[in-house]
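These notes open a run of structures that come right after.
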Structure P
Amino acid sequence: MKVLAVYKVESEQVVADVRVLQRDDEYINTYELEYLHLNPATRAVLQRLKERIIDSVDVKISDLVSKAEDENIRRTFYKRAKEILKRELPDATEDEENFLSGRLMQEMLGLGDLELLLSDPQLEEVIVNSAKENVWVYHRTFGWLKSNIIIKKEEQIQNYSEIIGRKIGRQITTLNPLMDANLLSGNRVNCVLLPISSKGNSIVIRKFRADPWTIVHLIDPVNKTLSAEVAALLWLCIQYEMNILVGGGTGSGKTSFLNAVLLFTPPNQRVVSIEDTRELVLPDFLHWTPMVTRQPNTEGKGEITMLDLMINSLRMRPDRIVLGETRRQREAEVLFEAMHTGHSVLSTFHAEDVFQLKNRLIHAPVNIPELLLSAINLVVIQYRQRRTGFRRTFEIAEFLEEEDKVSANVLYRWNPQQDELEKVGESIKLYSTLSLYTGMTPKEIHGELKERQSVLEYMLKHRIFGVNEVGRIVAWYYRDKKRLINVVENDEEPNKLLEPEETGKEEEENQPMENQKKKKEVHAPKKESKDSIRKKLKAILGEK
C-alpha cells in the first residue's frame, strides 16, 4: 500500500482525516475518510434526540429554500442539539458534544456522510451509483477515486434526492424519475431513480468553487489556462459587445471561462442570464438578472423552458444575453435572432474544436443556416487533458463569410509541446469590426490592448482573485481609466481602488469652512426689508 496524500476536512464541527491510497488489492486508487463512528447505543440515543429537536424547532419547507434562512435554521438546530446533549449526556466532553451535534445536523438537515465529501475543496464530483457499491469521487489531483463511503439503502438515496428537490421547489418521483437541480451552496445535482437507473438510485453532484474562477485565475502561471495578451483581447471584445461562443468537451471549463470573461462587462449595462441550474456568479454591483428553467409538476404543468426564457428576455431590455448552454434548434434560432437584432450574446456549446463546432451547428439536430454563423464574432474552445485533468484554452477563432459559405479562421491555438497558447493566424474580420465599433485605428487598438494587459498583470502581481475585487478593478477602468493606469504604472497598493469611496455629506464636511460658508451663502434666500414688502403689497392691491 502506498499513501498518495493525507489531509483533513471538516463539516458541521465533524472533522475527518482523508487518505488517498494506492492499494495492492485495488485496480484504482482509493479515497478513505476516517472519523469517529457511533456505536449502536449512541446511535439509538441520537435517534431519540432527533425527535426532540424536531418538536422543539418549528421549521417550514419555505424556510429551507433560501441560503440565508437555511443558515439561520442550522444555527438554531445546532444550538438546540447542544442544549439537549448536555442534558442527556452530561458526561460528554466538549469535543464529543460538537461531534454529536454535527452528526445530528448532517443527518437531519443535510446528506449524511456525503456532507464530508462535499466539504472537501479538492473534489470536483461526488457520485452515488447505487446502494450496492461505494461512492465515487473525482479528485482535482488524482482523478477518479473509489471512496470508503457506502449508502446502504436505496430508500436513503431516494430520500436524499427528495430532500435536494424540496429545497428548490422540484419533485422527483417514480413518475418523474429525472431531476436537474442545485444545492443551496450552488453545487449542481443530477438525480435518477429506479427503474430508469437500472443498477440503483443515482445521484451525481458536480461541485463548484465557493469562490468562482476569475480571469486572473486563468492567466495565473500556476494554471496557464490563458495568456494575459489574449485575455486583454477578450476584454476589448466584451466591452464592445461582441458575440462570443465558448465550446469544449464535458468538464473542460466552458462555464468557468464564460463566468470569468463576463467580469469585463461595463457596470452601466444590463445582463440577463438563462440557465438550467444557477452556475454563473457575477459581481454584486452589476445590473444582472439571473433566470433558471423550471420542470413541469406531476400533472405536466408549469414548465418553463430555456426557449421560453430566451424569448421573454428580449422584452427585458438587456444589453447582453447569456445562455448557459445552447442545445436545441429552437434555442439556437432564438440565439442568432437575438444577435441579429443588436443584442450581445454569449453562450456555451459542446464541441471539441472550432471545426466540429461549426459542423454541429449547421447539421442535425441544430440545423442552423450556415450564413447565420457570421454573426458570431469570436469562438473560444476549451480543452481538458483527461489523463492529468488540467484545462487549457485550446483555440480562438473567427467565422468568415465567403459567398454562400462560412469558414473558420483560427487566430490562436494551444501548443501541447510548449504548453502555450500561440498566435497561428492573422485576424481578417475581428479587428475591422472592433475598429468599426470603437472608431479606433489599428495602432490605437494595439495601445488599448497593452493597457488592459498591464492591468491584468497588475491584478495577478497583487493576487487580486475575488469576483467582486476583479469586477471593481475592471469598473475603475471604465469609470476613471487615467487614475487606474496611474496606479498600475506606479505599482501602488490596490486598496484605494478596492475600498468604496466616501461621498456625499462626508465630502462636504471635509471641505474648508470658508467653502462651506460660501456654499450656504449662495443658496440662502435674500432677505427683504419691511418697506420693500409693503410697497409690493400696495402695488398688488392697486393702492397709491
Structure Q
Amino acid sequence: MARLASILGFGLLLSTFVVACDDPKDPKTWIKKLRDPEHGPEAVRQLQKLGDPVAVKPLCDLFKDYPSVNILKAIISFKDKTSVPTLISALDFTEDNYNNATTAAIALANFKATEAVDPLCKVLERKMAIKSRANLAKVSAVEALAEIGDKKAVPCLIAALERKPSEQDFFINKKAAQALGELGDPAAVSILIRSLFMSSSVQGTSYPQARVSLVQIGQPAIQPLIDAMMGKDEKLNAMPKEWEWKDEDPKSVMLNKTAIVLGDMMAKEAVPQLLELLGKAKVESEDTTIAGVIEALGKIGDDRAIDPLVKILNNKKANYKLRVQVCAALSVLGPKKALPSLLELSEKGFVEDGYTNLLESAAMTYSRIVGAEAEAAIPKFQTIMKNEKLKAPETQNLFKEALDRMELAKECKDDPVCYGKKLTDDSLSLVKREKAGIMIGILPDGNKAIPELIKALPNPEPVLRLYFLMTAKRVGTAKDAELIKTLQTLADKDSKRTVKALGADLASEDKVTLAVVKRKQ
C-alpha cells in the first residue's frame, strides 16, 4: 500500500508538472508551438490574445520564413517598435501578397517610423499595371508618408504626382497631391499648380486635392500662383500640348483656376494683378474668361475691388453672365456701396428672351448683404413681385426668400451679435440662417459673433455649412483656438464620409478654411 501510494503520489506530481509546463496563460507554451504545423496558427492567435511583448521577436522570426498577413497582424497588435524592421521587410511584396505591404504601411505610419521613408518611397517607384489591385500598396505608402510627416518624402511624392494616367493609377496622383499639402513643403508648389490641371478620363481631376494642398502650404504658393495666372509659368504653359488638352481654351482655364485658388487663400497680394486682368477684359463680349477673377476678388474681400465690380454691374452693355458673377462676388464682399445698384437691378434687371437671371441674382444678393436699410426696401420688393414679367413660380419663390432674409435684417440691422443668435435657431428658415452667417462675415465687427459661429459650424446642411465656413475665413484668426479646434474636428469627420455632398466637398472646404484661419494674424 505504501509503495502504491508512493507511485500514485509521484504520478500526481508528474501530472502537475506537465500541466504547469503547458499553462495556456504562459506565452512560452505557445512560442514553442509556433512552428508546429498542427498548432502553429492557434499559437499565433493565443500569443496575440495574451499580449505579452516577449512574443514579438519569435513572431518576427516566424514571419521571415512564413510571410503570412495573419502573423503580421499579430506582430502589429503588440504596438512594439522593435517590430519596425520586420514591418519594413513586409514592404518588399509581390502582386500576389500586396496585403502585407498595405498592412505594414499603416502600422509604420502609426509608429511615425521615419526610418521607413525610403522603403515606402521604393514602393511608389515600382512599376505596376494600372488596373492591378496591388496599387493599394502604393496608396497605403502615400498615406503612410503623409502620416509620418518627414519632408524627406517630398521628392518621391512629387515624382508620383508627375506621372501621367497612362503610366500609373491616377488615384495615386490624387493621394500624392493631398500628402504634399499635409507635409507643407514649398518645394511641391510648382507640381501642385500643374496638378490643378491634371486629370484622368476615368478617375477625374486632381484639382480638389491640389487646391487644398496649395492653400495649406500658404504664403510660399502665392507668388507662383500669381505668375501662373499671368502666364509666366513655363512648365504650366507647356501642359496643354504635353497632356493633349482638347476642346478647351488653355489660357482661360489656367487663368480661372489659379485665380480661384488665390481667392481661396484670401491672397491680398494678388489683388493688383486680378484688377489688371479685370480692367483688360472685354466685358461687353460673350467672353466669360474672367469669371474666376471676379470670384477671386469676392473671396479675398479687399475693398479695392468694390468700385471695379460695381462698374461692371452697372454696365448695361456688359455680358449679363458676368454681371451675374459680380452679384455672386458681392454676396461675399458685402459692400453697402453696392446696395443702390443691386436694388435698381432687382427691379430693372430683366433680360429679354426669357432670362431673368440678372434680376434674380441682384435681388438675392441685395437681400443677403442688406442690413439696416432693409426696412425701407421691403415695400419696394413687394411691389416688384407684382410685375407681370415676374410671375414664374421660380422667380416668385426667389423674391419670397429675399423678403424672408430682409425681415431678419429689419430685426438685426447691422448687429453681429443679433445675427449670431440666429445661426442655431432651428425655428428659422434656412435662408434666414444663411443670411445671419453672411452678415457676420461682412460686418466690420463680425468677430463678436465667433462663439455662436463655433456652435453653428457643425450644421450638416451643406449650403449653411459652406456659408458658415466662408464667414469663419473672414472673421477668424490664429488666436481663435476654439474655432480652429472645431474646424479640425469637422475636417477629420467629413474626410471619412462616403456621401459626396457631405464628404469630400465639405472636407475640402473645412481644410481650406482651417488653413486660412490658422495663418491669419
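Quick check on the output: 7 is relative contact order in percent (Cα under 8 Å, 6 or more apart), derived from one of P, Q. Which one produced it? That value comes from structure Q. Can you tell which of P, Q yields 0.90 when FRET efficiency 1/(1 + (r/R0)^6) of positions 220 and 292 (r between Cβ atoms, R0 = 30 Å, to 0.05) is derived from it? Of the options listed, only Q reproduces it.
Here P(r) over Cα pairs in 5 Å bins from 0, in percent, for residues 356-419 alone has been calculated and equals 4, 15, 22, 21, 15, 12, 8, 3, 0, so which of P, Q was it run on? This value belongs to structure P. Can you tell which of P, Q yields -0.41, -1.39 when log10 I(q)/I(0) by the Debye sum over Cα atoms at q = 0.06, 0.13 Å⁻¹ is derived from it? Source structure: P. Suppose you compute distance in nm of label points 7 Å out along Cα→Cβ at positions 52 and 468 for every structure in P, Q: which one lands on 5.2? Going through each structure in turn, the value belongs to Q. When helix-only ellipticity at 222 nm (-39500 (n - 2.57) for each DSSP H run of 4 or more, over all residues; to 500) is computed for each of P, Q, the one that comes out at -20000 is Q.
Taking FRET efficiency 1/(1 + (r/R0)^6) of positions 156 and 260 (r between Cβ atoms, R0 = 35 Å, to 0.05) as the criterion, the largest value within structures P, Q is that of Q.
No lab work stands behind these numbers, since they all come straight from the coordinates. Just so we're clear, the structure is a prediction, and the values are computed from it rather than from any experiment. Cβ atoms are built from the backbone, for glycine too; each structure is taken alone.
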